[in-house]
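Alright, structures below, take your time with them.
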Structure 1
Amino acid sequence: MRKLAILGGIVVAGVFAAANTGGALEGYVQALNNAKSVKADYTVQVIGGMSKTYSVQLSKPNMVRIDGPNELIVADGQNVTTYDKKNKTYFKKAQDNNEVMGMFNEDDLSIFAPFFNSKSFNDLKTSDGGVKNRKGLSLHLVNGTAPNGKRQANFYLDDSQVARQLEFVYPDNNIRVLVDTKNVTVSGDAMGGDAFAFKAPEGARELSAEEMNAGKWFHNLDEAKKIALATNKIIMIDFMTTWCGPCKMMAAEAFTSEPFLQRTKKLVLCKLDAEVETGLAAQYEVNAYPTVVFIKPDGTMVHKFVGYGGIDQVVGEVDKALAAAQ
C-alpha cells in the first residue's frame with residue numbers, strides 16, 4: 001500500500017502529487033491517468049438550478065461505480081448493472097467498455113475522464129488564469145476553450161494538481177455548470193472487486209429484456225435499429241452537441257418528465273453527437289441544435305423538429321411522430 005497524503009480534503013498518493021511535467025492541466029490529466037483508483041464525492045449544479053450529488057469509484061482497468069441522483073451504475077469488468085432508484089428496478093448487460101467510458105464525456109462526470117483516457121482534454125486551448133480564492137481555498141485556475149469557442153472549461157486545481165472544481169460555461173446560452181468536489185482519493189492501488197459488486201436493494205425487481213430497452217437511450221444507431229425492428233417501434237434520434245445549452249435543457253426537463261416517459265414505451269431512443277456522427281447528421285439535414293428526427297427501422301424519416309420550446313412542445317412533437325408512423 002502506498003502512503004497517502006491528505007491535502008485540504010483531497011487524498012493523493014504521493015507519487016502523483018508532483019506529476020506536473022507539461023503545465024497545470026497536463027499535470028492533472030497525468031495524475032488521474034497514472035492512478036490505479038479514484039474515489040470521490042461531489043455536486044453538480046447548473047447555476048440558478050438545483051444541485052445533484054454523486055459518489056464515484058473507479059478502478060483500473062475497467063471497473064466503475066457511479067451513484068447518482070436517479071441511478072446507480074455498476075460496471076464490474078464483465079457486466080454493467082443499472083439500478084433505477086425511483087422505480088426500484090434494475091437490469092444487467094454485458095459490459096461494453098467503450099460505452100462505459102463514453103459516460104465520462106458528459107458534464108456531470110467529465111472531471112474524471114482522464115482516469116480512463118489521457119487525451120480527454122486534448123481539444124482544449126488552455127491558458128493560465130492565475131490564483132483564485134474559491135470557498136476559502138487558493139486554487140490555480142486553468143482556462144480551457146473548445147475549438148469552436150462555444151464551450152469553456154475552467155479548472156480550479158489545488159497544490160497537488162487535483163481539480164477541486166470544474167466550471168463549464170456555454171457563452172451562447174449564458175449557461176454555467178459547476179462541478180464541486182467534496183473529497184477525492186487518488187491512489188496508486190486498485191480497489192478490491194467487492195467495491196463493484198452490485199447487491200439488489202430489498203424489494204428491487206430485475207427487468208426483462210423488453211423492459212430493459214424501454215426508455216433506454218442508445219448511442220449507436222445500428223443497435224437502436226435492431227431493437228426497433230424486433231419490437232416494431234420507431235426510433236427517436238436526439239441530435240445534440242456537447243456545447244448546446246438548449247440540448248441540455250431539453251434532456252434535463254422534457255426527457256425526464258412523466259408525459260415523455262409514458263410515450264417512450266412506443267419509441268426506441270437514440271442520442272447522437274452531431275459533430276461526431278457527421279454522416280448521419282448530413283443524411284438527415286441537421287443544421288441546428290437540438291434537432292430531433294423520428295425514423296423507421298429502415299431509416300425512413302417520418303417526422304422532425306428543431307429547437308426546444310418546453311415539455312409540452314416536445315411531447316406534442318412525439319405525438320405527431322407516432323401518428324405519422326401509423
Structure 2
Amino acid sequence: MSKRPPAVFLMGPTASGKTAAAVMLASRLPLEIISADSAQVYRHMDIGTAKPDAQTLRIAPHHLIDLIEPTESYSAARFREDALRCMAEITARGRVPLLVGGTLLYFKALREGLSELPEADWTLRAEIEARARAVGWPQLHGALARLDPETAARLKPTDAQRIQRALEVVHLTGKPLSRLLSGPALGEAFPYRVLPLVLMPGERTVLHRRIAERFQRMLEQGLIEEVEWLRAHYALSPRMPSMRCVGYRQVWQYLEGEIPRAALGEQGIVATRQLAKRQMTRLRAMRDAVVLDCLDARLFPQLMEHVSRFLEA
C-alpha cells in the first residue's frame with residue numbers, strides 16, 4: 001500500500017464548504033482538483049450546481065466539470081473511468097489528485113468498483129412514473145416489497161427516485177437490485193492509497209442556515225432565468241437526470257405552474273436539507289474517514305496538517 005501513489009478525498013454534505021477548502025489546499029500544496037459532483041458535469045448549469053466561478057477556476061482548475069449537455073446522462077461507471085484517467089495524468093505530473101464533492105456513489109464506485117447494473121431505460125421509467133401518478137409512490141413501494149423486499153426495506157415509501165430505479169432494474173434484469181449490488185464489483189483495482197476527509201457540521205442548525213442562505217442567493221443570482229434559458233435551448237423534460245437535480249427540479253415545477261413563486265424558495269431549501277441529511281447518513285457510515293467540523297474556525301489549519309502529514313508519509 002505504501003508504494004501506491006497518494007490521493008485525497010474531500011467529502012461532505014452540500015453547503016459544508018468543500019470547494020473553499022479544496023481551493024485553499026490546492027493553492028498551498030501540490031494538489032489538482034477533480035470534481036466528484038454529479039450535477040457539475042452539465043454544461044450551462046452553473047448557478048444551481050454551485051459550480052466554481054471563473055476566478056476560482058483560474059486559481060484552482062477543476063477536472064470533470066462541464067463534460068456533457070443537459071440532455072445527456074452521466075453514470076458512476078463513466079465517472080470511474082474519467083477519474084482514473086485524470087488521476088493517472090495528475091500523478092504523472094508529480095502532483096496529487098484531490099477529489100472533491102458530495103456525490104458519494106462516485107467515491108464508492110472509484111474505490112470499490114461497480115456492480116453489474118443496467119443503463120437507464122427512459123421508456124420504462126416513463127411507464128413507472130405514469131403508474132405512480134395514477135396510484136402513488138407508496139403503492140409502488142409495496143410492489144417493490146414483493147419483488148425486492150431487501151431494497152424496499154431500506155427505502156421510504158415516498159423515495160420516488162430510488163423506488164423507480166429499483167423497479168426498473170427488476171424489470172430489465174429479472175433480478176432484484178439487492179442481489180446485483182451484493183455481487184462482485186467490476187473494474188480494475190483502485191491503485192491509490194487514500195486519505196478520506198469528511199467535513200461535517202458540528203451544529204446542524206448552522207448548516208441549515210447556510211443551505212437557506214445559499215438557495216436564496218442562487219435565486220437572486222438568476223437560477224430561474226438559468227432554467228428558462230436551458231428550456232429554451234434544449235429539448236428537456238423533468239425526467240432527465242439534469243432536471244432532477246435539487247433546485248432545478250423545484251424551478252421546473254414553478255415554471256410549469258405546479259408550485260407558486262412564494263413557495264419556490266422554501267421547497268428548494270427543504271429539498272436541499274433532505275439531500276444533506278442523506279449525505280450525512282452515508283458519511284457517518286465511513287469508518288476509515290477523518291471527520292472534521294466544517295464550522296470550526298480552525299478547519300483550514302487542521303486540513304493542512306492532515307494532508308501535509310499524509311503526503312509526507
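Read the figures in this text as sums done on the coordinates, not as results from a lab. Predicted model, so just to flag it, every value in this text is computed and none were measured. Cβ atoms are built from the backbone, for glycine too; each structure is taken alone.
Assuming 3.0 is distance in nm of label points 7 Å out along Cα→Cβ at positions 135 and 199 as calculated from a single structure, say which of 1, 2 it is.
Details: 1: 3.0; 2: 4.4.
Label of the originating structure: 1.
Comparison across structures 1, 2 (criterion: distance in nm of label points 7 Å out along Cα→Cβ at positions 87 and 271) gives the highest value for 2. If relative contact order in percent (Cα under 8 Å, 6 or more apart) comes out at 16 when worked out from the coordinates, which of 1, 2 was used? Among 1, 2, the structure yielding 16 for relative contact order in percent (Cα under 8 Å, 6 or more apart) is 1.
When helix-only ellipticity at 222 nm (-39500 (n - 2.57) for each DSSP H run of 4 or more, over all residues; to 500) is computed across structures 1, 2, the figure -6000 traces back to 1. Given a computed value of 21.9 for mean count of other Cβ atoms within 10 Å over residues 151-158, which structure among 1, 2 does it belong to? Working through the options, I get structure 1. When distance in nm of label points 7 Å out along Cα→Cβ at positions 47 and 247 is calculated for each of structures 1, 2, structure 1 comes out greatest.
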